[in-house]
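Structures for review follow.
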Structure I
Amino acid sequence: RIPAFTPEGERQIQESRDLKAQFNEFDHPELRPIAERCLVSYGSPAGPPMLPTTGYNSNYTIVQTADHVLIMTEMVHDARIIRIGDGPRLPEHVRPWFGDSWGRWEGDVLVVETTNIYLRQEFSGNVGATLAGGQDPHPSEQMKVTERFSRVDDETVLYEFTVDDPTVYTETWGGQIPMVALNQNLYEYACQEGNYGLENILSGARYQERMEAEEASDSRRD
């Protein structure tokens, strides 16, 4: 359950809607959702938090070394790198996709804390964060996500998360998801390579605008 938004969160929602209202959603590529532009996956299942998309391709490849954990999503093959240890954090103004994630071991449990989350980052439950969406507030500069990866058995990892963003949400929230091994390789996700759909969408919108302008001109002459 996602809690209610704070007044600031509600203000952000209205601000996004007001900004969107100034444009036609097909005016230019930047108004299209970030996933449609292949920047990150739909709903950003790479996280944080790592939540399944509402569609498909919600599987992961997880690679562990002594000082890093790599989590690669099936959709759009996002790669999230978690550093293990107590190294220097990124400066506050540096905010990459998926944030700055650092992990530590508490016994057999990997605990990951992520800050510096990109302010336009999407995640399931916040999928309106893009300009084209505008239904939910985006993460604030104070947002922190804590994740726990626990090995339950040879086939299952229990994933738990907590989202703490007092600027946007009235209380912390979280959940847990059991992740079951596939025991097979993931095939390459291919969606946008050679995609002519966006070009057609934009050119079609320009054609429609020209037709409307010509009709308006003809009506004035009449």
Structure II
Amino acid sequence: GSANISCLYPEILALIFSYLDVRDKGRSAQVCGAWRDAAYHKSVWRGVEAKLHLRRPNPSLFPSLVRRGIRRVQVLSLRRSLRDVVQGVPNVERLNLSGCFNLTDSWLGHAFVQDVSTLVELNLGMCKQITDSSLGRIAQHLKHLEILDLGGCSSVTNTGLLLVAWGLKKLKRLNLRSCRHVSDVGIGHLAGLNPDAANGTLSLEYLGLQDCQKLT
């Protein structure tokens, strides 16, 4: 007799589903039990970034992301605790919070209360309420960060860069665009010119300084 697609091995189904766009991946999981099991295979979701509106509690959301092996998260809007993301996706690798204008030091502080060793990229672009206080928390608990985007974080000062230089030894890319309080002193901290306080970020490969008006 003839075989149809439902008879394929789960591994083959998962391979097929991996080529679908995100919306169709989700739809395929709703067809039947066999398809759902295959669609939840982690290989299907490799490299996919979950885009979330954090508004009301959704108990099934984070277990679903973890089951799929999703480790990249973009928060599109934030009306509840960021801590839910950090605890709900414990293996998160990339966290994009750019444009979450209402993100405060307090929210970020409550989110990162212990080391998150898997996180290598954090985007805080245009999170204008974030100050040096948050950078202290980041330097303390996110020591494996390789990419940090602070573009438009206009409250960040040289003190924040001292904290970055002290804690983020693996940092490769740092964007400080429009951080208008940053001066040559702060860049000196990154370069290790103040060895009593920090040895600098020796791994740094890219430093974005567009529209940093205090630099000479």
Structure III
Amino acid sequence: MDADRESMIAELWATIAVKVLEMSVAARRGRAPDGFRLLGEGDNRIQEAFGALEPRCRASALALQRRPPFDPEDRGGRLDRESMRRGVRIEAIASEHAGLANPFLRATQPHARCGPVMGSALLLDRACAVLPGMPTGAGASTAWIVTRPDLVRMVCQLWDITYAASVPALRSPWPALTSRQLAVAQRAARGWTRAAIARDLGVSVRTVAGELHELKPLLPLL
């Protein structure tokens, strides 16, 4: 990526972050700007709020992901599949580091691209953005719904520039794991025994043990 494009992407992220932090502070003082409201506080509540938000998306959901964690419940994946069934265009761009820190990113998001992502943002129908704000005093994460035209335009510009600098997952350095490895990892992370995993997937316990052996270096929690 050329230096000018990288500088432009970094400047957009910085500008958006400053504006959102300023507005989130104002909102906590009871002076929320127009077109800016709280989606949720804490990872679980934010994920639940995404579930309520999903049916309102009509055309596209475009995600910029700096470091999406491995979720054994696959809550985000379920929302993506529900949206795609309704004909919504689902796209994501994640940082190179994201797919190395979470080796299941490519398996859980086969549509994801690898690119220069320096923060997190979700653009819905190119008319509304969900952006992280300042954490609470207890350290819980926050997410805000933004419909302010000036800020939404910046997020649209950020998406377009980042997309142009991204590559498909096939051309990324991310691990290419199988759907069975993903299924085994998700169940093992939820505390299932090898026998239970084998029964659920219709394979032998020996097969499950072999997959877990291969996965251990990639996912220490297994």
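Rule-based calculations on the coordinates, nothing more; no lab input. Everything quoted here is computed from the prediction, not taken from an experiment.
One table, with the values for the structure above:
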quantity	calculated
Label whose coordinates, when helix-only ellipticity at 222 nm (-39500 (n - 2.57) for each DSSP H run of 4 or more, over all residues; to 500) is calculated, return -6000 (choices I, II, III)	I
Ranking I, II, III by Kirkwood radius over Cα pairs in Å, for residues 49-144 alone, the structure that comes out highest	I
